[in-house]
Structure I
Amino acid sequence: MIRHDDALSPDDHVALDVLSLLSKKWHPVVIVVLTRHGPMGFNDLLEAIPDVSGKVLTDSLEALSDAGLVERHVVSESPLRVEYELTNAGDDMRPIFTSLTTWGRRHLGSATPTVLVADADRRLTELYGDWIADRYAVLRAHDGDELETHLAGDVDVVLLDDGVPGVDTGAILEAVGETARTILLVGDRPGVDLLELGCDDVLRKPIVRETVLETIDGQLDRRGGTADQRERAALAAKLSFLETIYPPERLARADAYLRAEDRLTELEG
């Protein structure tokens with residue numbers, strides 16, 4: 001007969017202690033909110049977590065402070081104003097929540113399409129995510145490691161900024177194209193060589209909610225088409241995009257543009 005104590009290793013006990021800490025109803029919510037928004041005042045936290053009472057939030061903050069995950073800072077003495085933020089230990093829990101999200105997408109299943117928003121600027125991933133959260137399941141990535149972790153699960157559309165740290169945009173688009181639709185976000189004056197990138201569509205920043213939703217919906221609607229149909233739609237979208245930026249005479253001198261036009265004509269023939 002195996003004794004209970006003998007069945008668990010020291011590492012098992014550590015993992016179970018972490019799960020016990022996160023099993024409290026509001027503890028993980030507070031950590032996630034502070035992870036997303038950074039330092040926040042008490043009333044800001046109450047507003048961000050509308051279902052929690054003031055007493056329960058106070059108790060949760062005290063417990064997380066005792067655990068070394070949250071710290072309290074006095075910002076102003078008169079009037080008194082305090083903020084709460086994650087300690088280094090609390091911030092180190094980001095990968096835990098990322099892994100839980102990936103596991104849940106892979107094993108719990110969902111009929112809702114999943115959109116991965118990748119941008120180095122957390123404010124933008126929050127903004128874009130808020131725009132589409134009522135229609136899609138949203139994942140966020142801010143560097144190459146987070147992007148790779150999320151792509152290990154099931155993703156339907158990737159909204160990728162051309163400039164995420166640690167990411168080879170061309171290589172990622174090539175790899176992701178096998179399993180998901182890809183929308184590339186570019187800056188003010190993208191080069192004509194974007195025609196050679198394996199994305200399904202391109203959006204020029206800054207973007208607005210209606211454009212994001214329309215573009216994602218369009219990519220999802222085209223799932224199930226043939227490879228040639230997908231290539232034709234992608235080429236047409238990228239050519240049209242460049243034609244709104246550069247004059248015809250400039251494009252007529254670009255080899256990449258001419259090759260893309262020839263290929264589109266071939267696909268439409």
Structure II
Amino acid sequence: MTKTQLRRIPAYAFLSLAVFLSVFPLYFMAVSATNTSNEVVASKLLPGSHLVENFQTLVDSQPLWSALYHSSVNAILTTLLALILCSIAGYAFEIYHSRAKDAVMGILLLAIMIPFAATMIPLFRLFAQLGMVNSTFAVIVPLIATPFLILLFRQASRTFPHEIIEAARLDGLGEVSIFSRIYLPTMKPTLAAAGVITFLFSWNNFLWPKVILVDNAYQTLPMLLSNMRAGYVTDYGSLMLAVFIVSVPTMVVFLLLQRHFAEGVTGAIK
């Protein structure tokens with residue numbers, strides 16, 4: 001073994017430990033979904049034979065399919081609307097640059113500092129007066145135009161050459177065509193990064209849906225997990241299976257878009 005390889009041993013050991021600490025919770029979650037409640041409490045690390053029983057218990061005791069449907073609708077609609085609105089806003093802030101827009105952007109950035117708990121009660125009263133409690137609209141509206149995503153698209157737009165826009169205008173293209181046919185195709189990494197961030201946040205969002213969705217018939221998957229822990233007796237086998245089901249879509253989305261996600265974030269930072 002050469003000296004260079006010996007010097008790399010501590011780095012490899014550290015990386016191996018980091019991988020283990022990252023993967024082990026996922027492994028334990030998947031294994032626990034196949035074990036009984038007592039075996040989960042005892043921290044059994046080998047797969048069991050109670051996956052079907054845990055799934056049947058979960059379906060019989062909780063509205064799994066309804067919660068899955070509402071979570072999927074909320075996350076998909078929130079992601080699509082956020083990408084449309086925030087990409088348009090980021091494009092407008094940079095391409096049609098002015099001092100007034102800089103002032104507005106500064107106000108939006110200050111809004112990031114305000115915790116959501118401070119605006120939650122006014123938002124609830126607003127939607128209650130509009131009669132939109134227990135509605136998908138009330139769940140997704142506060143998430144579709146966030147200052148962070150607008151800033152992300154604005155930073156990405158700074159690398160977009162303005163000469164292309166001028167040439168397209170001379171060729172007779174309208175602003176909508178320039179945005180949809182020229183600008184958006186070059187923003188695929190940023191769209192992927194914004195899509196992953198929005199989908200993960202919307203899918204895992206618990207506090208606001210818990211407040212605005214008063215009727216349990218409209219509950220989402222994070223609310224379902226909370227209700228499973230609210231009783232006197234918790235079936236940890238079915239609970240871990242529910243956690244695994246909740247985690248799968250987020251892992252799939254991230255794995256499919258991870259390359260574009262990294263490129264989009266680093267491109268926006270530049």
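Nothing in this text is a laboratory measurement; each read-out follows from the coordinates by a stated rule. Predicted model only: the values in this text are computed from it and were never measured. Cβ atoms are built from the backbone, for glycine too; each structure is taken alone.
The table that follows gives values for the structure above.
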quantity: Winner on distance in nm of label points 7 Å out along Cα→Cβ at positions 18 and 154 once structures I, II are ranked, highest first; calculated: II
quantity: Structure responsible for -23500, with helix-only ellipticity at 222 nm (-39500 (n - 2.57) for each DSSP H run of 4 or more, over all residues; to 500) calculated and labels I, II on offer; calculated: II
quantity: At a computed 23.2, 83 (Rg and Dmax of the Cα atoms in Å), which of I, II; calculated: I
quantity: Of the structures I, II, the one that 11 was derived from, the read-out being relative contact order in percent (Cα under 8 Å, 6 or more apart); calculated: I
quantity: Distance in nm of label points 7 Å out along Cα→Cβ at positions 42 and 138 - structure with the largest value, from I, II; calculated: II
quantity: If semi-axes √(5λ) of the Cα gyration tensor in Å, for residues 114-185 alone is computed and equals 17, 14, 10, the structure in I, II; calculated: I
